[in-house]
Each structure stands twice: as C-alpha cells, then as structure tokens.
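Next up, some structures in structure tokens.
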Structure 1
Amino acid sequence: MDRKLNVETLESRDLLSVTFNLAGSTLTLTGAATGPHNVLVRPTANTPGSTDVIADGVTQSFTGLTRLNYINLDSAPIGSSSVDYFTNRTTIPGRIFALDSNNVIYTIAPNSNVSVYGGNNVLQVTGGNSTEFVGNGYNSVYGGPGDYINVGSGVNTVYDILPGQTTVQVNAHTGVDHLFTGPQTTLVGALPQDHTAQFFVAGRTQGSGTLVQQGSTLYFTANNNGDYYQAFSIGAGSVFILYNLNDGTGYKTATFFGVNQLANFGGAGNDTFINSTSIDDVQYGAGGSNLLVGGTGQLDLEKAGGGAATGSVAIGRSPVQNDLNGSGLTNTSNTLIFLDGAHNIARTNSPTDTIIGPVATLVSLYPDQVIAAFLPPFVPA
C-alpha cells in the first residue's frame, strides 16, 4: 500500500520482529532483540518516487521518503552463526545502527551513517560522503569517495581506493589490519604490523605499466595493452616476478625482497594476475575481461573488474579469508570462485554473476535474486 506522507504524521506498525515508525518523510525501522533480521529497501518497480521495504519477508511501500533509518537491536551471543542483513538499493540516506550481532550491510545511498559494534561485520557503503564505524569484531569495510571510516580493536579489512578526501582512522589493536586506500586518503593510526597499500600515487598511476616496491608492498600497475603478471616465492618475503606489458618488448623478470603484500591494478585491456605465493594480495582487474588468481596467504581481495568490465574471473585461494567482488555495474557477468577459506565473502552488483564454492557471506544489491547463481556447496554464515 502506498502511504502519502503529507497526510500521515506518525504511524507505527509491527511486521514480524521489525517495527516501522513513519514521521513526516522519515522512516525508522527497528529490528527486535530476537533476530536475525533481513531487510531489503528498493525502488518500487514502475512507480517513480515509491520505495519498497521488505522486512523479514513482509513488503510495504512508501512514497516520498527522504530519510530511512535502521536500528538493529539483535543481540546474538558471542560466537553465534546468526547473521542480520540490511540492503538499501536506493539513494535515500539515513543512519544504520547495529549492536552485537553479525551484520551484512550494503547501501548505495550517499551521506549514510553506519555504526556497528560487536560481532563480525561486512559493510559495503559506496554512495560517498558517508561515515562508517566498526567495533571489536572481525570487520570488512568497503567504502566510497569522501568517507570517514573508523575501525576499532578488532581484525579489520578496509578497502576504499576511490578518489576523494577520505579519512581512515585506525584505533589501538593487536592483530594485523589490511588497509587499502586511494591517493587522497588520510590514514591515521596504522601500526607497523598492518598491511597497507595506497593506489594511484606518483609512480604507479593508472595505466602506467610499472612494477614498484614501497616499504613491504609490491605494486604492479598495468598499462592498457592487456598485461600478464605472475609472482613466485623464492624465500620468506622474497618474490620473483614474471611479467609482460604486451608492448613488444616480451616477457621480463624482476626480484624483490622484504615483501609482505602484493597490490595489483589492471588497465583497459584483458589482464592476467596470478599470485603463486603465500603472500597476501589485493588485485583489481579494472577494464577488460580479466583473470585474477589469489595466493595462499592470510587474505585474497580480488575485484574482477571495474565499471562495465564483464567476462572476468576472480579466484580466491587463501585458507583464511577470500573477499571476491564482481564488477561495479548491474548488467555485467563475472565469475567468482572460492577454492579455500574459512571466511569467504562474495560481493556482487549483478544477478547474472556466477559464484562457485563455499561462501560464508553474500553482499549483494540483489539478495532476492542472486542466490540462484550459487553452485553447491553454499554455506550460510
């Protein structure tokens, strides 16, 4: 039922374990302490200005919303496998707050404010100019341009490489955080043991065709010819690189020492990146149809393609965590393959992506459609 906001000043109604409160043009959803909850917000088909809210399987529609808040009071016990999902497929901003449960939160709305505390959390907040706070759990955060990201004392992976005045604040912690940022990011509080990579700065700008080591991170930035890159281990922290820029000069080799992370960024061509080591990696295919093969370290973070890139394959082989992403658009078709991993995350914007292997967490703009793309085994978190 459509609700005209100019005639409803305040209304509360219960939908299973989620309460809706409408005040003016602001809708606030509250998930009860007895979860888990699954909430999807999407534009109503063929009805401009209308928004569907699907809460724990029940659908309501609203017109004229300007703000949408979600408060999740689920307090699943520590170690619980229960997961709460919130997906906002609209550009309606608001505050998203969760207590101690495990959460998967995906929103494309700009100017969002997302706060999660305990539990293990996966956030994808891509609208830009948003704020993300995560607490003391096992957290994975994909941000957008101009965000402020604050990560707590847990084990954190942050990926926000887009241009914009972004700030990543890291609080005191004892483990190893993985922090992947862009050229205008201010990174505060990173510790010596953390693995950091900063993309697109001088010497490794997009399309440059360069192989550069900075600190303990080895960067390969493809040109636009369709490049080949493969890393081999020749000892602890020592790598041998075989690469071809397809510029007529043939295959080249190089050796590097003191490496604890590989950071690769593709070009407009069809790139092949293969990590044959046990070193952590972050790899972005960018344009073209790409093959990305992760290593057997603590983390494989692979984005198959960017923008309209389609037909790419990303393979995660880490025994600990694989975080694989399709492309940036909804009309592409890429393949994400998980060969190992105790904590695997599949991210997709397209209902035609194919996801193969044991996936613990799905982060999707189309959670109501993409499940059919899974091939067994599918293991809910």
Structure 2
Amino acid sequence: MSELDQDLAAIDAVHARRLAEEYRMVRGIAQLVATREGWGGVAPGDMLDHARLTLPERPLQFASYHNAVGDQPSELELYFLSKMPPDIEFTADTMHEGALRTTASIMCLRDVVRTKRFLQGITEAVDTLASQQTGPIEVLEAGTGAIPVMLLQAALRSERVHATGIELNPRSATMARQLVAALHLEDRVNIIDGDATRYQPHTPPHLLISETTHSGLSSEPFVQILSNLQPHVRPGGITLPSRVDILAAISSIQTYLKPAAYARLANQPSPVFRADWQRVVRYKPGDDLARINFTIEPGKLSPGRYLVLVASEVEVGTQTLHLGESVITAPRKLRQTTGDDLTFDASDNVSEIRINYAPGQLLRGVAELIRS
C-alpha cells in the first residue's frame, strides 16, 4: 500500500468512527421524532409513497460552500431508524472493498433527489410488471445497504412481489434483515450476504435494481454487477438504472473554485457552474464495457489553469437524474497518481486529453495530456 493510500485509509477510519458516533445520537433523535410525529401508526409503504411524492425535484442550492454543508438526516432515514430494534449497535465497521460502510449506506438517504427518482422508477416498474403478468414478481437488488428502501418500495407496492437483496457488507446485511423482521416482511423480503459480481440467482428476476453507481462509472463495481446479473433477467424484464451516460468537461480552476452556487448533495456540497459538457460514453445494462476510453480536446482556452472533470446522467426508467442532481451524477475531478488534482495551463499547448480506466476504478492516474 502506498503512503497516500495509507493516509487515506487512516482518514477513512477516523471518519467511520465519527459516523458511528453520529448515528448513535441520530437513532435517539429518530425515536423522539417518531413519537412527536406519530409514526407508530404510519405503515412503511405509506411513508415511502409520501417520500416519493414530496421529496424535492432539485437539490437545494446555497451561495457559499459552508452554508451548503448539511448533516441533517432525512425524514425517511429517521423513520426507518425509529423502526429498528433497540439492540442494534452502530460501530465503525470494517471496510469491505466494493461496499459502503453501514453508516455511509444509511447516509445515502440524504441524497434526496436520487431517492425520489429511484422510488418513482421502481414504482413504475412494479406497476408495469403487475399489469403484464399474473403470479409472483421476482425482484432482485444488488447492494441494499443497511436500510433497503428500494427493495421495500418494490415489495410494498405489490403483494405479488418476492424480493431478494444482496449485500456485501455483512454488518449492513444483518441490519437490513433486522429491519425487515421488525416490519414483519420476512415472508416476502430476503436479504442475503453475498458478492453481487458473482452471485447466481436461484430464480430469474423480473426486476433487477442496483444503485451501486458513481460519477463517471467510477469507484463502485456497478458495471461488473450488471455484467454478472443482467443475463439472468427474464425476457421482458426491467433493469434499473436503464442507462448511464458519462459526461466530461474542462473547467478553469477559477470557475470551479468560485462557482455560481453550491448544491447540497447528501452532506456533500457540490459546485454549480457552467461548462461545455460532452457526452462521451453511453452504457446500458448488458453492454460489454471492459474499459472506459475517450478523448476530449480543450480547443482554444483563455489564459489560466484548468481541471478535467467527469460526471454522469442516470436514467431510472422514465426518471432521469441529471448532471449535478445527486452524489452519483456530480462533477468529479480527475487526479494524478499522487492524489493531486490533474491540472494544466492554457500555455501548455495541450491538444487532447486521453482518458482510460476500468469501470469502478478511482479517478487517479487515468488521463494522459497530449501536447501539440
């Protein structure tokens, strides 16, 4: 392990401990809010539909970075935390390659626009499948996290749904099973420990869901998961997301550091700025995508230093997560192998930038600057 990777691992461990401490406190808050709001009498399906219809269409924007920082738990997060058995403990669990920590998976519910789009896309998919056939509807989700809201939405939308969730992090899988049991859904929702890049379904799914994607199809094994599971989807079945486009752009450092606004995505501020975004790769479930390989040309640039950015646009059935609306579609800077930002000066005469990386790879050391 390089010195940089060691430093990053140490920082991640500190962050994990902080999140575990935070969630011990948040669970207490969830119980107080549940009592105040009368959630004891609110069915989980009603709460999910309420979220689907009332969550915002666009992320909140703020004039400054510090105002955009927000650690407030979402309503869905508090609701399901209040439903968990009291003996569940939040600890800094071990990092599993290809999986989020338990607390990080719960925090995904703060990415409210993403949650809204996926809940709506899953609702439409289940309704479509229910109208097209009789009998059970088999649903498979890869990467449920500790609060499997997408799988629960599918199961609660139709009593004909039999849902299976695969989770690589054993602590998240255990917590998800405990939540399912607390909601009395064990007869129709099954959470298993497993690696979705290798798992072989016993029953082919009508609906396959995997939210394990990130900007530029980097950092998470989304493509590898779908390469494994998509061939098992029944003819006429549905896979969500149904499309991911990779976008790329060049931006001046000045524009990036002093944007027009900052969007609050989960608890992460993301700069909102104008750039000439190019759609460089389109991926659909079942496509063979061993490498992500594209070239962008800077063209004529004003004096100054520049960054190279990638982002995504994600289609979830009829729903679309646009650039910058979610953590998984936000702009991400390419970095050098040292971890420093990949930058170049307008005077460097860079004629093209060649980007080449494997799906799921970190965006470090993946670009080559070609000078004329």
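Could you tell me which structure in 1, 2 was used to calculate helix-only ellipticity at 222 nm (-39500 (n - 2.57) for each DSSP H run of 4 or more, over all residues; to 500) as -10000?
On the way: 1: 0; 2: -10000.
Only one of 1, 2 returns -10000 for helix-only ellipticity at 222 nm (-39500 (n - 2.57) for each DSSP H run of 4 or more, over all residues; to 500), namely 2.
Where does the value 49, 42, 35 come from, among 1, 2, when Cα extents along the principal axes in Å, for residues 134-349 alone is the thing being computed? Label of the originating structure: 1. If relative contact order in percent (Cα under 8 Å, 6 or more apart) comes out at 16 when worked out from the coordinates, which of 1, 2 was used? Corresponding structure: 2.
Bear in mind these aren't lab numbers, they're just calculated from the coordinates by the rules spelled out. Note that the structure is predicted; figures quoted are calculated from it, not measured.
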